[in-house]
Structures are given as C-alpha cells and as structure tokens.
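Values in this text are rule-based calculations from the coordinates and carry no lab data. Small disclaimer: the values here were computed from a predicted structure and weren't measured. Cβ atoms are built from the backbone, for glycine too; each structure is taken alone.
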Structure I
Amino acid sequence: MSSSPSLFRWPTRTFPTIKVAGRFPLHRENFQAVYCAPTHAIHLYDYHGFIRIGEKQFELSPGVVTISPAGGETSYHMPRKGYHLCIHFHPVTATKDQIKIPTHLPPGPHSSLLSQRMCHIARLHQTTALPGRSGVIAKTAASTALQELLLYLAVISQPQPSKSQRTLRSSDAVDQTVRILSESLAEPLSVPQLAKQVGLSRDYLTKLFRQRHGLTIPRYLQTLRMDHAKQLLTETNLSIKQIGARVGYPDPQHFNKRFRQTENQSPSEFRSR
C-alpha cells in the first residue's frame, strides 16, 4: 500500500466550475468498478475501505480526504456500504502559479471543518438551479467556496516548521477545542469547562483561540450551531423545536432569538425561503 501520494496541482487564482456536490452512498468490492471521470473529484469519507488512484492504493477511514484527478482511473474496495461527501469539478487551463495538494490526506483536527465546508459548498450548489440572478449568485458563491477549500487543503498539507514543545501543546489544545465544539453542538459548553478538558487556563485558551480564529469561543460555537441549524432546516423535515435542541437550544424561544440575531429572520422564515 502506497505511503507517498502524488500531488494534485491547481491554479492559485481561478473559479472552478462544479458539476456535482453532495453526500452519496458507495458500495464497491474488490476494485471491480473502475471510474475514469472527465472531472476532478474531492471526497471526504465516513467509512473504512481502500481506494486506488492510478497505480497507488490508500487506506480509507472516517475523515480521510482524497482528490482524484480528471481522466485518471479510480477504484474502491469497500466491504460494507458507506457514505461520503464529494465535489466533482471541471479542469481548467494550467497556469504557472499553482498550489500542490496530496491526493490522499489523513484525518486530523481539520476533518470536522472540512466536512462543514464541503456541506456548505453542496448546499450552495443545490441553489444554483434557482431562476435568474439568484442562481448566478449561488453559482459564484459555490465556486468561490470551492477555491477557498482547495487553498485551505494546500495550506494544511504543507510541512509545518519545527515548534517548541509549549507552542505545539498550545496549538494542539486549540485544535482539540475546535473538535470538541464541533462534536458537541447540543451540549451546554462553557469556556472554563473547555479549558479544563484541553489542559490550559481559561484566559490563555481564550487568547490563543482568538488569535487563531479571530472570534471568541462562544461566538465561534454560535456560528457552528447556526450553520448546522441552517443545514437541518434545509435538508431535513425535523421540527424547529427538534433542530433547536440538536444545536444546543432546547428552549424554542431562545433558539428563535439566537437565529434572528445571526440571520435577520426566524428559523421558519429561513426554511420557507
């Protein structure tokens, strides 16, 4: 099994055109079905298995990201059916100013954020079918978001400079905080509680988090909750009360108030539109 993925090259400044974006099932055994698509494809996996990209084979597990270049052969071995997020997008003319991304990225603290970004792009792509200028704007927004995702993948795949043990521990603590926030949206989280979990003082964690993300921890958590609430309002038939409880607001009035603060409309108005 290969441990040295090849590199996917992409222009630093361009607007990719998306063909397909969403969450889809897959069940393929023994690499029997070979895909050779005219589009590039980014996948983020929820399952275990193996993938062959060209002549290289990689293990898949939840959080792994792969990029399959257009025209190349891709095949899978998955003993059980699973789901993955995927974005297929068309090739563009090569330029000298390019980023380089490994075709296989292992899971890490970035996995949750990548999942959120890919879901966001999929939702934007779904609205490109709207008539008139709304669809045009949605297409531009989806294209811009995909380009940002590709640039982000290039950033996190770069070799990191050596750091002191303290700096490394602090950086890991912030990553762990983001992971806890992303995985515990329905829980009543507090900054002192988070600081204790990641092993830093409350003030130091607050300072590091704001330096890294430009937001306070409560504001970052509220943004995550509202993004997930919008996804559930768009893609499910759950009641607004159920959605509020799933994102940490069991009181419907409190959920409605928080949603209005960030979206300038009620959850029911957002869903109807």
Structure II
Amino acid sequence: MIIRRPLPPGHAIVTGAASGLGRAIASRLIADGWQVAELDLAGPNWPPPAREASSLAIAFDVRDATAWADLLARLRREWPSLELLVNAAGVGAAGEVGTLPAEQWRRVVETNLLGTALGCETFLPWLREQSRRSHVVNVASIAASLAIPAMSAYSASKAGVVALSEAIAAECPRGRPGVTVVCPGFFRSGLLDTWHFTSHAAAREARRRMEGTRWTSDRVARRVLRAVQRNRRYVVVGLQARWLWRLKRLAPRATTALMRLVYRRLR
C-alpha cells in the first residue's frame, strides 16, 4: 500500500481551475491545507458563488498580460509568499495544415503557449525569492513530442511549453524554482469541450479515446503532485504515451512513419 505524503502547505496559483486537471490539482492542494488562487475564464459556472475559505476563485484570461500584472500586485499584498505555480489552462483544435482557420491557430497558441509564458514571466521572480522550495508546473501533452497529424496547432503550442519549461530549468541551476512539465496522453477531462474540430471523424476518434482511457483528472493530479514533491522534470502519463515518448527519442523517423500509418487508417 502506497501512503501519499502531501506537500507542505503553502500558496499556489492554478490556471484552468474550473475543470479537468486544473480543478483536480487545485482541489487536492486545498484539501492538503494550501491557499490557492484558482483562475479560469469567466463563464456561467465560474467563478462559483461560494468557495472554500482557502481559495480565491477569479475570472481570468491567461492571454491578458495586464491581468497577470494585476494578479501579482494583489497577491503580493494578500500573501506572504508563493510556493507553486501550475499552468494548466489549455484549449485545442484539430485539422490538417491548410484547413485550420487562422483564428484557431491564434486561440490555441495564445492560450496554451503565451498564457503559460506570461504566467512564468510574471511570477518566476517571486518564486525565486522563496526561502523554502518553490516549483513551477507547466502542463504540455504527449502531442508535443509526437506531432500528431491533424493536431499541428495543439502539438506546436505544447512543444513550445516543453521548450519553455526546459529553458526555465536551465536558467535556474540551483533548482529554485523546480520545474515539472506534464506530458499526458488522453485522460478523462473537459478538454474536448474547448476543441474546434474540422471533421466529424476527428471529433469521433478523440471522444472514443477519451472515453476509453482509465486515466482520470484526479489520478493525473496525484501523479503530478508526487512529481513536484520529488522534483521530477518530466511526467509522461499513460503506458502508451510513455512507450511513444521513448520511441520518438530513439527512432524519430520510425515514430513519424507510425503516426502516418495510424492516421491513414483513421481516415
């Protein structure tokens, strides 16, 4: 039996906190005694009318640099420290290059990559000030490595998140803050609610994979927080994702050929 040792309580910011992985991570941190600023786009259910006393639920657009600056000023006044930043906000689009509208490219890249970059740019200086260990978690995807056909915008944005995370780690040789980049395969979440599909076949296949996985947002959240505790750089979630991650590093041309074959069969 594995006994989960929670992270020592502190102060955390979690984007994409209204649903999915962001919601699961925020809930676990709050249950462990953390003060959490939960950020997500304004909607009919966000921010909720009532939250835990340890939570600040804020309507927030991660693409807005002014909103990030205002949040920093507010939390500097209200919190004594910041120990954890979790960039989990994300959207997606599926469509071959040449069929995906420009506005979808902008939406995906600006949310997934620019939103993550702005969070890091804004809060890394404060995280570096901490006397105790601090950490950044950036949520990418196995698609960042595999460059899956018809997911070019999503893959490109998440590959940028991986590169950003690795650059931050190289800029922090003493490990302050620690950096973890999460590269999950499909897991059950609300991610597909934010996706733009250019074909019914792509939408059907994505939903089939989402419904067929045994991984839940809460299970991935447990894996992520354990990685933070152990200061692990990469979290690749799912057996198939881990094998493909290794294959891409060892045999990139063979991996591309495999992706092409699978895509042709799906079409």
If you rank structures I, II by distance in nm of label points 7 Å out along Cα→Cβ at positions 28 and 244, which sits at the top with the largest value?
I
Taking 2.9 as the value of distance in nm of label points 7 Å out along Cα→Cβ at positions 52 and 156 derived from one of the structures shown (I, II), identify that structure.
I
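When distance in nm of label points 7 Å out along Cα→Cβ at positions 148 and 236 is calculated, the result is 2.5; to which of the structures I, II does this value belong?
Details: I: 2.5; II: 1.5.
Derived from I, not from the others.
When P(r) over Cα pairs in 5 Å bins from 0, in percent, for residues 68-171 alone is computed for each of I, II, which one produces 2, 13, 21, 21, 15, 12, 8, 5, 2, 1? Provide the component values of the computation, followed by the final result.
Values: I: 2, 9, 14, 19, 19, 16, 10, 7, 3, 1, 0; II: 2, 13, 21, 21, 15, 12, 8, 5, 2, 1.
Label of the originating structure: II.
Computing FRET efficiency 1/(1 + (r/R0)^6) of positions 36 and 100 (r between Cβ atoms, R0 = 41 Å, to 0.05) gives 0.75 for which of I, II?
Numbers: I: 0.95; II: 0.75.
Considering all the candidates, the number was obtained from II.
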Among the shown structures I, II, from which was the value 0.15 of FRET efficiency 1/(1 + (r/R0)^6) of positions 60 and 140 (r between Cβ atoms, R0 = 25 Å, to 0.05) calculated?
I
For mean count of other Cβ atoms within 10 Å over residues 132-139, find whichever of I, II sits highest and give me its label.
II
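Looking at structures I, II, which one was Rg and Dmax of the Cα atoms in Å calculated from, given that it came out as 18.1, 56?
Comparing all candidates, it corresponds to II.
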